[in-house]
1. So if we calculate mean count of other Cβ atoms within 10 Å over residues 10-17 for every structure here (P, Q), which label has the highest result?
2. State the single structure among P, Q that was used to calculate relative contact order in percent (Cα under 8 Å, 6 or more apart), giving 39.
3. Looking at Kirkwood radius over Cα pairs in Å, for residues 2-81 alone, point out which structure of P, Q has the largest value.
4. Please state which of the structures P, Q yields 33 when percent of Cα pairs over 26 Å apart is computed from it.
5. Suppose distance in nm of label points 7 Å out along Cα→Cβ at positions 58 and 122 works out to 3.0; of P, Q, which structure was it derived from?
Structure P
Amino acid sequence: MPTASKLVGALLFAALGYLATILATPLLSGIYVPASAPVINAVLGAITGWFIAGPRVGGGWQGGVSNGLTATASGLLMAIVLHGAIFMWRSAMRGRYRDPVDALEAMIDFWFVVAQRLAVPQVIGLLLVGGVAVGLALELTRSRRF
């Protein structure tokens, strides 16, 4: 059933995903980043907010902080995995891999390179503060139905 917390979670995590992508794009120079990456990550943020953060509200302020950080971490993991799969698919269509194992190794290497480049204080701070803020905002909307 749609609730206000699911809707607010979807909208706020979509905004957080979009902003984090805009902030992180210059850090990923030299690595394939699709032009639609902010939109892709906003959709992933909306999915995270609707299905992960929205249903888990109601644990008080501490639960809100935990919920926001958990949803942020899962959204970040989904984004890295999805973009790695997109990178692998594009490279495979160009015939760059000998076999499927080679493609999977390249995708996993892509994940580690992206994670290493995103491990800067600006991105980590935005995700931590944004996740906590969204989690607390969701606690304010926990019992509203529309």
Structure Q
Amino acid sequence: MALDRILDVVHGYWAYLVLLILLLASLNAIVKYFSNQPFGAKDFRVSLFGLIVTHIQVLVGLLLYFVHPTLGFASFTRDDMNMADIMGNSEMRLFAVEHPLIMIIAVVLITIGYSKHKKQLTSKGKFKMLAIFYTIAFILILSRIPWDHWLNS
């Protein structure tokens, strides 16, 4: 099996874990924020696991972007391809620009939220940071998943 196919499979299946953990981490932070519960070790682990799985996903995705023959960097930089062609085609634009950019932004938001939550002194402040940043990142991720490609592969 070729490297691009292995990475494509890993990236596709790992995405389920990312979505599940981010949903869990976001809901955990929101519920506990509004119910004024104390921040505990389980909450720390859930948020840390969310951070880790998304970072792994973006690394696999970046590797895939540079080795995939038809949906990666090589296909968008051919001599017969120009930026107008890419931006004029919604599928090519999604794979070349929107998906990678939004996923990187989402991981940056998760990283910022995780970092900011550690600096908070109260449980409510910790949950607030996690709820805001993880939920926004989760929504961004959902908005730029190539659903047709992902569910049909």
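1. That would be structure P.
2. P
3. With respect to Kirkwood radius over Cα pairs in Å, for residues 2-81 alone, the highest-scoring structure among P, Q is Q.
4. Computed on structure Q.
5. Going label by label, the one that fits is Q.
FYI, it's all coordinate maths here, none of it is from the lab. None of these values were measured; they are calculated from a predicted model. Cβ atoms are built from the backbone, for glycine too; each structure is taken alone.
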